[in-house]
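Got some structures for you, see below.
Here, each number is a calculation from the coordinates, and none is a lab measurement. Every value quoted in this text rests on a predicted model; they were computed, and no experiment measured them. Cβ atoms are built from the backbone, for glycine too; each structure is taken alone.
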Structure I
């Protein structure tokens, strides 16, 4: 799925907190059996469960109130006409309002294309792209600069964009079409001779495969560039975003959700798998479903537009407040549980749905860092055991987590619970810290 950036949320975090020990019985309680509530299947939808995240504008940054698409094409780009029509169709579709209006973003318009005459580069770095966009805006090569525009640079197949490695710059760079399928950023340019430089949003879209891959990435980046246009400071991605970032990440209690590929509106829906992409009849091209705070607050599928069928999920009950302190993050407070290395703890997992799913769904758990960043050498540091691996709305499962290895992030471990029924997948991450 497309990703706006590479994010490693807590790689430099140091975590610490005391653990509230779970309830346990005395010898006199043996005949009573374990103190476990498994709940029962309920037709009251949704059953009680922990709150879903909210995408927040922590820095109080601006959004685009009158966003405009301005394409930048290199010569003889095969799908130029199709992408121009795609922009017009997205602008005219309810899809745009559905995915952006609750964040204060206004109607989208297509403002034309800039056709370059230079040959495309074979390789270009993220930093060089930013410097080039700034230069073209300042020189007038992109016309009169518009702070409400999303300058969308579409690179042809054969061009590779590089970014710094998300784990460590010592590991070199990562490449487009391997580690990422697009991103959005911002740069500054001087308009006229007086005043301070103005910030502008842009999107970088490599052509990795067919047209569907490009249109899905475009929809993802346009939504994120509109809801978070000033995402960085000087092009450097950080945990909290730039000083004027807007809807950059989830609320503090759910900060771990950003580990699953990023915390912006499109990123938060990436883990839903193949059903993240849809083809609206009025657009006729693949687009991505993105995060809705209002849908999440109502316990519906937080990724919109809505798709057919009842939404379901499995929410871990994280009953501690944990503080994180590192050079990268400063001090961050989030919900989690505390488990010492070599120890285990059983947590409750609340199953809920917004309607009848027609039967139980299956649950599983995995280590987030090894799952998402195993290619960089991160190994699993936890094992997982369930009392049951299926259930429905109202039931409560119990997951025993054992910390088996040293955390690569100074005492923090992230896990995720995957729920699946047929092709539909939902994911809910959680956080473990060592005392």
Structure II
């Protein structure tokens, strides 16, 4: 008796299956091995009040990833953005940021992440990325204590000798100091300070407070507001009675920065100037404050990309890709993603084409020196802070931002 070979049986079964599939109306596609994917997590507030600044920041990172894929920078690997929103009910939320990071950590394809945007969210995330050894580069988190001792050691308590958190923006000790100097140059002598009592807002306001006094200015009062507060008229009535020539707000538009400015008109403070940091440097601020936005001064912990020769190609590519102008931190996020991609590519080559480890990527990022980016050459100091901090100053006129000055600072 002749036996039918297993190959023939398999072939016959395959032919029958194909024929049945055709009868049923579909033909199975041939199996094709997909390119392995390396994911870069992006955690930013992209809904609610923070969206007008969070989305352009996210887009900057996405553009860098897309351009890397177009150049086949990863060889056989494809880079993919893994973007999650850390806003809850219209406002950045530390608990949601922490949950997003846990999601990134649980996915072995995520080898690096960009974000967050807000410093209080970073406080919730850094212990997690530190424990997992997942490199994290922020484009805009400016609070000093995220990287500087003694608080930074508490955030990295699990692995105190490992730092997985880096940033390409300057810090609040510089931003607050520059804001105080800016205020003095504008002729302001009496400041009423308000902060949102969050990590970023209070830290920035405290620095402005100390520096403004050191420069000979008078701080008539320094008040803290509560989360989700909507009515500031009683506070502003008090401020008005103390006759300040400027209100300094430490915080973001989403925590009250726009409403405080708008409600100054309701208590007779239309002629009083308003100042803040990058937290009120978003489009949402102008929408909320309306015409009262005029006469507002603020700083951004990043260069003005449209004025940098090194950013010309980036600005044009961003406009073409997203049909929009770059945001305050779009170029920073683009540079952060570029650094992570370069670190991953270096690790792939060192591994002979194999999937690199998070530890390899982290080590390569930490060793970054003089990296060419749209915002200039970037390196990281022993704290993980940029060695090329830059600050930009703006004024709002006719409900539009007007560039005032750009300051290059030396890292210490």
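Out of I, II, which one gives 1.11 for Rg/Rh (Cα atoms, Kirkwood Rh) as computed from the coordinates? For Rg/Rh (Cα atoms, Kirkwood Rh), the value 1.11 is produced by structure II. With relative contact order in percent (Cα under 8 Å, 6 or more apart) derived from the coordinates and found to be 22, which of I, II does the value describe? Going label by label, the one that fits is I.
When mean count of other Cβ atoms within 10 Å over residues 213-220 is calculated, the result is 26.1; to which of the structures I, II does this value belong? Derived from the structure labelled I.
Can you say which of I, II returns 13.3, 41 when Rg and Dmax of the Cα atoms in Å, for residues 53-116 alone is computed? It must be structure II, since only it matches. Here helix-only ellipticity at 222 nm (-39500 (n - 2.57) for each DSSP H run of 4 or more, over all residues; to 500) has been calculated and equals -4000, so which of I, II was it run on? The read-out was computed on structure I.
Between structures I, II, the greatest calculated value of mean count of other Cβ atoms within 10 Å over residues 141-148 is seen in II.
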